[in-house]
Structure 1
Amino acid sequence: MSSESDSYVNPVEIPVINLSDAGADALFDELRAKLSPQGNVVSPSGRQLTIDLFGEPLSPQQVVERICEDVKNNGLDAVLKYTAKLDRKELDPQTIRVSQEELEQAHSLADEQYLQTIRRVRKNVAEFQQAILSSDVQIVRDFGPGRVELRQRYLPMKRVGICIPGGAAAYPSTLLMTAVPAQTAGVPEIAVVAPPTKFGSYSSDLLAVCHELGITEVYRMGGAQGVAAMAYGVEGLPQVDKIVGPGNLFVALAKRHVFGQVDIDSIAGPSEIIVLADESANPAYVASDLISQAEHSPGSAILITWHKPLIEAVKKELAIQLSHLSRGDLARESLEAYSALILADSAEQAATVADQLATEHLHISTANPEQLLDKVQNAGAIFMGHYTPVATGDYIAGPSHVLPTGGTARFANGLCANDFLKRSSIISYDQDALQADADGIRLLADKEGLTAHRNSVDIRLK
């Protein structure tokens with residue numbers, strides 16, 4: 001909220017787009033392009049590190065391909081090599097896996113209030129995931145004496161790998177939002193990889209949650225090498241069936257590279273939010289919503305409103321709140337580079353624009369959010385009303401916070417327990433039922449010229 005020193009704060013140079021202005025379409029297209037990074041931009045320090053490591057400047061995609069193929073061909077030795085060169089951590093086959101003693105010690109030293117919160121979150125997530133879990137289906141068709149039985153069977157995957165970031169902060173919430181849905185689905189083996197940093201696999205908070213959840217496989221590896229190790233399997237770390245969880249650009253590109261060898265949840269980009277707001281919205285609340293995603297740095301935060309005075313009120317609040325927050329400078333960079341305040345002609349136009357951007361988080365901060373909900377289809381998670389900040393979904397509500405980004409919410413979904421299930425259709429005919437359906441099979445087989453298909457029926461009904 002405002003303070004006596006408001007007039008001294010540094011204003012935020014965030015783009016303002018009026019959709020009625022000439023040239024607004026070009027600005028809007030430019031904004032959409034920014035939200036769909038192609039993974040070919042690297043910082044000067046990153047470029048130099050690539051030259052030091054490979055002897056030549058490579059794009060992030062080329063770096064990932066080199067690392068993944070090296071791990072595929074040389075196993076754990078390659079993982080240890082990249083851990084030493086990229087993470088500056090010398091590990092060996094014994095220390096790359098977190099020991100059971102370390103997990104137990106982290107748990108024993110954890111604050112009781114922290115553990116109680118973890119248990120509450122686990123309960124909330126498991127309750128929601130269990131409620132939406134797919135169950136087996138059976139259909140029976142009777143053909144007089146004949147019978148067809150059709151079933152859809154769901155079984156959990158046997159082994160799943162989870163990537164946990166650990167560069168700028170520790171993320172026990174990400175572990176909860178990935179591991180608990182997998183456990184709810186019944187996955188028996190879960191392997192966790194996190195970079196060998198104080199926020200990653202050396203974080204007592206993270207290790208305590210692993211122990212609380214009963215996860216015993218925790219490995220000190222991150223980046224593309226961690227993804228490749230789980231995808232191909234290396235000494236001491238068997239191959240997984242699916243890799244989930246967020247990470248930096250190299251993790252995202254590595255997941256894309258190994259897809260097909262294993263399944264993945266998505267190719268995640270920077271965090272993002274759209275706030276749809278009307279005259280009932282509190283500018284301070286809206287500003288806090290935008291900053292909460294921008295502080296991921298990079299992160300995108302967009303306000304779309306049809307109430308013009310809200311634009312300036314939110315700009316003012318952004319400047320005030322950024323001056324008080326520990327990550328204010330990082331959030332400011334994202335707000336000025338990847339964000340916008342958009343003025344629409346109407347609520348309907350605002351909803352259309354939100355659908356076009358297909359964002360990760362959509363917050364409908366209006367007097368009657370249900371009215372707009374029916375007008376929007378494309379969003380990873382939707383937050384309703386003035387008292388449902390994205391933080392509720394990030395930390396405690398129940399749906400997973402692993403969500404589609406970069407416009408992929410047009411076709412992709414947030415992670416849930418069903419994503420850890422393998423489904424198989426089961427078909428059972430008796431002879432009379434086959435006789436009843438034989439003519440239809442023969443007709444279609446003849447149309448397609450597949451005579452062996454027809455014969456597989458005829459030979460049984462002679």
Structure 2
Amino acid sequence: MESGKARGISPRALFCALFAASPTTIPHMTELLLKGGRIIDPATDLDRTGDVLVRHGVIVALSDTPLSSAENTFDCEGCIVSPGLIDIHVHFRDPDESGHHQETIASGSAAAAAGGFTTVCCMPNTTPAADSRSVIDAIKHRATAAGLTRVFPVACGTIDRRGEVVAPILELVEAGAVAISDDGDGIADSDLMKRILSLVAASDSVFMQHCQDPTLTRGAAMNAGALATRLGLGGWPREAEELMLRRDLTLNRSIAARYHAQHLSVVESVIALREAREAGQPATGEASPHHLLLTEDACGDWNTLAKVNPPLRTAADVEAIKTGIADGTITVLATDHAPHPAQSKETDFASAAFGIVGLECALPLYREALIDGGVIDWATMLAMMTCEPAAVAGLDRLGLGRLEIGTPADLTIIDPDAEWIIDPATFLSAGSNCPFAGREVRGRAIATIIDGHFTSRQIGPSVEGRAVVR
């Protein structure tokens with residue numbers, strides 16, 4: 001594991017970040033044995049059936065022969081034992097002094113754990129915005145109090161996300177922010193963006209860009225095209241995403257800051273990112289479940305549950321994103337989990353809020369789009385949900401995103417054949433705005449483990465009788 005000093009952050013800051021993001025409200029098991037699962041660790045190319053032994057919150061043994069019984073055991077036969085899943089793009093909207101949202105770090109963490117996620121990075125579009133040390137500290141404190149998921153804050157690139165004044169980026173990174181972003185808004189001013197990239201490079205952090213040229217999307221509600229015209233809705237041109245992405249990649253050629261393009265949605269963005277990576281730029285990109293499975297047709301009949309930012313695009317765009325995943329251009333899967341109160345969606349399409357919830361149903365949706373669709377295999381998909389996002393956000397330096405002896409025992413147990421129906425009424429998230437309601441899916445995280453203790457265990461036929469606690 002690289003030291004914090006080598007990567008530009010002090011060892012003390014890294015220790016404080018991991019401690020602050022560690023769940024502490026559930027008592028640790030002294031010893032836990034996971035028996036007979038398919039152990040997949042993409043970071044080390046490990047893929048074999050065996051046992052995992054955890055002691056005092058750390059992985060102490062990986063064995064392809066059965067280990068003797070432990071203080072607590074969990075039967076993993078027929079299941080995948082993976083490093084804890086990581087989502088580097090979620091919206092928990094906490095703190096929220098506006099009172100406009102219902103999600104909190106506590107409810108969002110519960111949703112993440114239920115979906116198999118041990119670590120999330122929360123975006124800075126809070127109220128007040130995450131542009132000061134005090135807000136970063138508040139987020140870390142609330143995450144520790146919730147105690148269900150490691151929550152790492154992403155801080156603003158500009159004060160109050162207004163795109164006018166650069167935020168104190170070096171201070172925010174030292175305070176524990178793992179990335180910089182104005183997510184929800186792209187940074188339109190090119191000179192400002194160049195200065196931000198320079199500060200991100202100096203702090204050895206990463207900039208996560210919401211690629212949207214605001215001058216092209218005023219009044220836009222869905223993908224520009226014949227359907228938007230028929231529905232009488234403002235069209236969102238694909239160029240709005242591509243232009244900002246290409247501008248950023250051009251600015252970054254001489255700076256070489258780590259740069260991450262969020263929720264890619266169009267063919268042209270995949271091409272731009274591919275070209276940049278082939279040229280050696282430290283650029284990465286992510287795809288979200290809805291952009292892998294849905295097209296603009298889901299917005300037909302003014303279905304506000306399908307209103308997202310960036311909007312759902314065409315079948316050709318969906319295929320381009322899958323191709324980008326298959327050839328390694330896109331390396332991260334991230335939900336862009338965006339809960340909203342019901343009234344924010346129960347209105348006319350133009351006025352409805354952008355966004356959907358995704359943490360609790362992401363795994364089977366990724367499986368449907370990518371594994372069942374023949375795009376990639378389980379090991380590659382899990383890499384995009386573990387070691388790859390960990391590397392983008394610098395969480396690999398904390399030992400997260402991998403399953404090795406001596407690393408924190410953050411693990412997800414997946415039943416790949418569990419069949420279930422997505423029902424937002426059962427979500428632990430405060431939001432239920434999900435266009436996948438009623439969808440029959442396969443694959444589920446049946447247990448989520450952090451530091452050697454369970455933060456979630458699904459109850460149902462697929463897991464009944466698996467847990468043995470002595």
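Since every read-out is calculated from the coordinates, none of them should be taken as a lab result. The shown structure was predicted, so the numbers you read here are calculated from the model rather than taken from an experiment. Cβ atoms are built from the backbone, for glycine too; each structure is taken alone.
When distance in nm of label points 7 Å out along Cα→Cβ at positions 144 and 392 is worked out for each of 1, 2, structure 1 gives the greatest result. Looking across 1, 2, the calculation of distance in nm of label points 7 Å out along Cα→Cβ at positions 248 and 440 that yields 4.0 traces back to 2.
A value of -13500 was derived for helix-only ellipticity at 222 nm (-39500 (n - 2.57) for each DSSP H run of 4 or more, over all residues; to 500); which structure in 1, 2 was it taken from? Going label by label, the one that fits is 1. When Rg and Dmax of the Cα atoms in Å, for residues 184-383 alone is calculated, the result is 20.1, 61; to which of the structures 1, 2 does this value belong? Label of the originating structure: 1. Using the calculated result 197 for volume of the Cα convex hull per residue in Å³, for residues 72-311 alone, pick out the matching structure from 1, 2. It must be structure 1, since only it matches. When log10 I(q)/I(0) by the Debye sum over Cα atoms at q = 0.10 Å⁻¹ is computed across structures 1, 2, the figure -0.67 traces back to 2.
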